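Asks: As structure tokens, here come the structures.
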Structure P
């Protein structure tokens, strides 16, 4: 191509549609062109030009210690998604902080949701009801599955308290030690808080070899480079991408025999909160990954198949965050509408707050004594308020021994809100 031809190509429909408005692999672009009967003359040349132009405008993320030249292309779609996520995230965080009756409960619910879903995604055998009860009662875990849930929760709480701690190899090992406490079996248990000292392989569910981790003697050097590329890059990219890039590097280097996924996802939260993106506390990224596991795996494969272009992995994770934010927005709007019942049904502020809490934690229950303590009122007032809500069908009343137990009736709650 001449210089003028190259300049024209950067404004061609193929380039704009598939490198800027969206970000597709050359293989995906060709498939879409063929399906639309838009055959492209000299496709092999166009194919190579797409990769060449992307690399020419890329942000290098090279790890020389393991001889891998990763890179990120600052596509319009990547930059737009990152900025829109940050904008909407900050707006939602401000919105929920202004909704003081359920702000703390909402953030706690999100933390619990991520802890549970991350554990289930990694294979923990648990129901949400059991996992939520385990966390809320602070009970001692009795199995590996229960430890996975509790560890994820403790890690999320720990990183919020240590968000100003610099990102170092020691910090990564500390996160790993927290998320894997009492879950490593056999010889792996000797490596709690330590990098592996041998090879490690990643297999698919069908036992197909998918990836070999970096050589163990180069783990420290590779992770040190990864930290430097993220923290000290001379090129600009949105801070939201820092956590996603570290997520990828942990997964690729695979510094541990087990627990790399849990460590990578927790590190994403740490990096985000460290960079003042506090709205990630509201999100459960693992919920999206659980529902789109195959696409998640494919995003890793696309990086390797396309000359270490990390943009595909970043794009997938931004989609995950967008979806998570939509779920948060819907949940906040739902909880806010419960306020309307205060005047409609002549409820107290305490009763509205209780309905919001129980709507968030559908497995949680209250008895008269615990509700009285929560609202700092007499037992009789607490009893009357709970009985009123049960009479309206908003709470389900049952008996456990001599105690009356109350939990949310979401079906009737939705009916009241929609009539």
Structure Q
């Protein structure tokens, strides 16, 4: 009985055959890049092809040090490496060790020439772009009826706004005549009341996306009276339709995000706006009330009757202050006068006379201060409290440190 092999055994055997073939272990292959994907791990997965067939390739991140350009679909490259079998999937692929840029592919060159010509013509001018309506009610989508594009747009749109209306125009998005069906869809929706038109398809090679590099389609997009969002391929895929459209979205899902407003966010924004308006209104009202109170106080302040009342109060205060000052001045003067009276009382001759003293003058009224000023037999006048007496000196006696001495002179 013939020996039965497992799948793993077969794939391992074929891998060994590839490994022992010298040509396959050191080979250089030229082709046009297609389906190029930069993985998050750093590996690059791509396909090179010619007019008849294609070859899967991979360049691991450890081999990328010698790669001096960014690989994109349409580039012509020479890939140096080895061909081996990936046992798990049972398929062979070229493991690239070095990639050399040979030149742009035919389609890519045609794409670049068309883009440059239309750009110089002004077809892509930003000042000609129409604004995408912020609050669209209905969206027209031109894409294939099957596939993930229309489902992604519908899912995102309904999640953001369940009231939005999505209309589909089924169109070919690949192959001969695909650009004509997309043009027909745009012209159809241009006659309806949709707010925005989305044209798009999923990712692919430059050949698969070529319908959206049609010059005829680009001119229809630029002349359309309704705003158009182009969502062709993945983020790295850029077509002529993207440049001609009013807005480019990196993916169909992103196009739905841009075209359909979030109902919940709008409700929240309206509530916040209502709260803000109410708060601002209350703030303005409070400020007006404060102003009104200030005006009322100003009117009271400038009221003639109030001014008279204030002046009267001021005069009354001045009068009280003046009376207090006068009273204080009088008290001070009285006190000073009493001091002067006491001082005069001590100096007054009458006060001395009241104490038993008398005042002696000669006949002419001159004051006699010493016995030296009088003579025996001279007439003197003695002034006392209750009158005066005229006397004649009969005896003079002087005081000395040795006792009294009678003066006979």
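Asks: Identify which of structures P, Q gives the largest calculated value of volume of the Cα convex hull per residue in Å³.
Replies: Numbers: P: 178; Q: 600.
When volume of the Cα convex hull per residue in Å³ is calculated for P, Q, structure Q comes out on top.
Asks: Separate question: For distance in nm of label points 7 Å out along Cα→Cβ at positions 122 and 202, find whichever of P, Q sits highest and give me its label. Can you show the working numbers first?
Replies: Values: P: 1.5; Q: 4.1.
Sorting by distance in nm of label points 7 Å out along Cα→Cβ at positions 122 and 202 in descending order puts Q first.
Asks: While we're on this one: For the read-out helix-only ellipticity at 222 nm (-39500 (n - 2.57) for each DSSP H run of 4 or more, over all residues; to 500), a value of -18500 was computed from one structure; give its label from P, Q.
Replies: Details: P: -18500; Q: -13500.
Considering all the candidates, the number was obtained from P.
Asks: By the measure percent of Cα pairs over 20 Å apart, for residues 186-329 alone, tell me the structure among P, Q with the highest figure. Can you show the working numbers first?
Replies: Numbers: P: 50; Q: 70.
The structure with the largest value is Q.
Asks: Right, here's the next one. Of structures P, Q, which gives 33, 6, 4 when semi-axes √(5λ) of the Cα gyration tensor in Å, for residues 298-337 alone is computed from the coordinates? List each step's numbers first, then the result.
Replies: On the way: P: 33, 6, 4; Q: 36, 6, 4.
Source structure for this number: P.
Asks: On distance in nm of label points 7 Å out along Cα→Cβ at positions 50 and 314, which of the structures labelled P, Q is highest? Before the final figure, lay out the partial values.
Replies: Values: P: 1.8; Q: 11.2.
Looking at the calculated values, the largest one is Q.
Asks: Compute mean count of other Cβ atoms within 10 Å over residues 34-41 for each of P, Q and report the one that scores greatest. Intermediate values should be presented prior to the final figure.
Replies: Numbers: P: 9.2; Q: 13.9.
Between P, Q, the highest calculated value is found for Q.
Asks: From P, Q, which structure was mean count of other Cβ atoms within 10 Å over residues 58-65 = 14.1 calculated on?
Replies: Values: P: 17.4; Q: 14.1.
Derived from Q, not from the others.
Asks: Figure out for me which of the structures P, Q the number 13.8 belongs to, where mean count of other Cβ atoms within 10 Å over residues 66-73 was derived from the coordinates. It would help to have the intermediate numbers written out before the result.
Replies: Numbers: P: 17.8; Q: 13.8.
Answer for the origin of the read-out: Q.
Asks: Where is distance in nm of label points 7 Å out along Cα→Cβ at positions 146 and 170 largest, in which of P, Q? List each step's numbers first, then the result.
Replies: Values: P: 3.4; Q: 1.0.
When distance in nm of label points 7 Å out along Cα→Cβ at positions 146 and 170 is calculated for P, Q, structure P comes out on top.
Asks: Can you spot which of P, Q the value 20.1 was calculated from, given it is mean count of other Cβ atoms within 10 Å over residues 74-81?
Replies: On the way: P: 16.9; Q: 20.1.
Going through each structure in turn, the value belongs to Q.
Asks: Determine which structure produced the value 2.7 for distance in nm of label points 7 Å out along Cα→Cβ at positions 266 and 370, calculated from the coordinates; the candidates are P, Q.
Replies: Details: P: 2.7; Q: 13.2.
Comparing all candidates, it corresponds to P.
Asks: When relative contact order in percent (Cα under 8 Å, 6 or more apart) is calculated for each of the structures P, Q, which structure yields the highest value? All intermediate terms of the calculation are to be shown ahead of the outcome.
Replies: Details: P: 17; Q: 9.
Ranking P, Q on relative contact order in percent (Cα under 8 Å, 6 or more apart), first place is P.
A short reminder: the numbers here are calculations on the coordinates, not readings from a lab. Please read these numbers as outputs of a predicted model, since none were measured by experiment. Cβ atoms are built from the backbone, for glycine too; each structure is taken alone.
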